[in-house]
Structure 1
Amino acid sequence: MFDKLYDKVGIDKVYHFTISGFITALLYIAIQDVIIASGIALLVGASKELYYDWYLGKGNHEWMDMAANAIGVASTSLFIVIVEYFRV
């Protein structure tokens, strides 16, 4: 099942999605504000793409990596908002 996903979008995009979501969740646990956690997670992803990949030339900078970061942050943020809304 996951092999088809990896073949279609690339393992790198799956990593970006997963790690961005994980960073968002950790930041939310630490600061209890989903908007700030999401913003910081997006900044971390953008910083990695711009500084490490583009400026230092140590990676392959791609806009689709940032799209995967944004989707990971958005889906995790949505999950957090839904869980908090229905929390008893």
Structure 2
Amino acid sequence: MKLSRPITHDGTVIIPKQAREPLNINPGDSIEVEITHKDTTVHDIRKLSSNGRIYIPEKLRKALDIDEGDIVTLDIKKVIKKKEREVR
């Protein structure tokens, strides 16, 4: 699932409830995601916070030349359920 969202001043991106529900993404789950900005794409795994946000670290934001308010495209490839992660 692809969605385009703005990034906040602290490097978070909100994944709206209407995008989380069909994929059964819950707080504590991680998502395997491709983050694209200005023709550059990075593959990463990010954990979803309790309020539906993922954090993009400063190092990654610099690599993608992302500033506050920029729109990034998230392509969610896989949901890694919290329980699956704990088993590993």
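Data table
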{"read-out": "Entry that produces 39 once relative contact order in percent (Cα under 8 Å, 6 or more apart) is calculated, selected from 1, 2", "value": "1"}
{"read-out": "Structure (1, 2) behind the derived value -5000 of helix-only ellipticity at 222 nm (-39500 (n - 2.57) for each DSSP H run of 4 or more, over all residues; to 500)", "value": "2"}
{"read-out": "Of the structures 1, 2, the one that 1.17 was derived from, the read-out being Cα Rg over 2.2 N^0.38 Å", "value": "1"}
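Laboratory data are not the source of any read-out in this text; all were calculated from the coordinates shown. Everything numeric in this text was worked out from a predicted model, so none of it was measured.
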